[in-house]
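Down below are the structures I want you to see.
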Structure P
Amino acid sequence: MRRTLRILCGLVMAGSVLVGTATTAQAQENPYERGPDPTEDSIEDSRGPFAVADTSVSRLVVSGFGGGTIYYPISTAEGSYGAVAISPGFTADQSSIAWIGPRLASQGFVVITIDTLSRFDQPDSRGDQLLAALDYLTERSSVRDRIDASRLAVSGHSMGGGGSLEASSSRPSLQAAVPLAPWNLDKSWSEIRVPTFVIGGENDSVASVNTHAIPFYNSIPSSSEKAYMELNGASHFFPQTPNTTMAKYMISWLKRFVDNDTRYEQFLCPAPSGLAIEDYRDTCPHA
């Protein structure tokens, strides 16, 4: 009987070691996961699981862009975070895209919404400014210790969206790009290798999806991770007010490629559908 008990105890201990090893292996497999397991409700909510703070950045203390606002998770209990820089569109300032900053930060990202050097800056300049903002975040900002400098992304509206394509072309080490109603005279982005999620509006009369968003998406090689979503009935200005559909899939894309968090794959593959989505194209399944 004692021998049987010793064997059973040994098996239990061995099983515990195996479970512990498996759990450790899973944690080591992706050390960048942040937050609880996602649900449809959690990524549609205007506030995610992380409490958020913000700090203003004066244009007087930076170079290469016009200052902005940093939104960041308060807790560092889960480690460092990926970072995202977001540019407004032509003639606009950061206030036009301010809503998305805390929304992304509450899901576990450090976000800077920038002002540009001039309201009239073109996409190539906005791309340079997005990269300058990321460099400031990771090298000089008050939250630099919270950021993993190897996990960075860009986004932007209109010419800012065109700027995010420019930034991706210039810096292929970026982990993700999300152009929103993007505008750019350059229609060919065959050099882009950064995972890119283009979001356009069906009724955009400024940057028509047929002459901007769709050609941009089509020109990115199919060997690169990419997706295109067209919002049903949306105008050029859909990124300037809270938009649950845009935020939901933007969060999923950034989580999937900045955090390498495959828990969010379910929201991207198979292709999502619904009344809010007019068209969706992708390169699923993601490797």
Structure Q
Amino acid sequence: MNQIDEYEIIEKIGQGAYGQVFKAWDRANNVMVALKMISMENENEGVPVNVIREISILREMQHPNIVSLRDVKHIGKHLFLVFEYLDMDFKKYIDSCTDIAQRPLMTFLHQILCGLAYCHSNGVLHRDLKPHNLLVDCSTGTIKLADFGLARLFCNSIRPYTNQVVTLKYRPPELLLGSRDYLTAVDVWSVGCIFAEMVNRKPLFPGKSEIDQLRVIFSIMGSPDEDNWPGITSLTYYQPVNFPELPPKDLATFVPDLDPVGVDLLSKMLCLDPNKRITVENALEHEYFKID
């Protein structure tokens, strides 16, 4: 009997770079699952390296704020990744709410940071954090990091990395400027962008291209130079002539519904210099999460 017969396909729920995702019923265990089907018909060299990374990383990750990989099945010219099923991605959740109240907002952010702290403590960079790649269990209010297709293990011996990672609106300035020697701060920037989007229900930096993304970021956060970002002039794409000298603006005016303590945390997550950007561990200790 074909192993995939263990699952009853209910509906298609997503389409990614490497395959389609289906909602399915696991007949053997009587639970709903998400099936990611990856076609290898055009893969002369076997399973794509990003898929191998995702499988190897998720097999080692066990955390309440990281989606669980339940099984992997290789059937014919298809690979099936079996994940736990959650109700919707965070983008759909944000769009379905008129606003997210202070307490749920704080709880969601704390859970995202907890999942990310676990990743970083285990030497994993996610490199594609955005609302679409976060999944929500609406019945429990649980949020989980998902889609580890661009994730990778990090250590000093295997850098440099590609800078062509992270969806544009959530990509940090060091990657946009060509850095290939980066670490965990790239994920923190993305979470800061998600934090602002939770509040505003729209992206804080809606650039249309890489150069436009930098201009949008600098129009709010101010223009970087060697004084506020030592080493920036050595980055591949840094050309001061492309960016007018702009002072930083009051970030609070761009997230008017966020209280001052939250704005302080957001500003630390969106620090232009990655070496000065707050770490996940320090973010979890921030006063924002101690508000009654």
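When mean count of other Cβ atoms within 10 Å over residues 82-89 is calculated for each of the structures P, Q, which structure yields the highest value?
P
Work out which structure the value 1.7 belongs to, where distance in nm of label points 7 Å out along Cα→Cβ at positions 98 and 138 was derived from one of P, Q.
Matching structure: Q.
So distance in nm of label points 7 Å out along Cα→Cβ at positions 170 and 266, computed for just one structure, reads 3.9; which one of P, Q is that?
Computed on structure P.
P, Q: which one has Cα extents along the principal axes in Å, for residues 66-153 alone, as calculated, at 41, 24, 18?
Structure P accounts for this read-out.
No lab work stands behind these numbers, since they all come straight from the coordinates. Computed from a prediction, not measured in an experiment: that's the story for all the values here. Cβ atoms are built from the backbone, for glycine too; each structure is taken alone.
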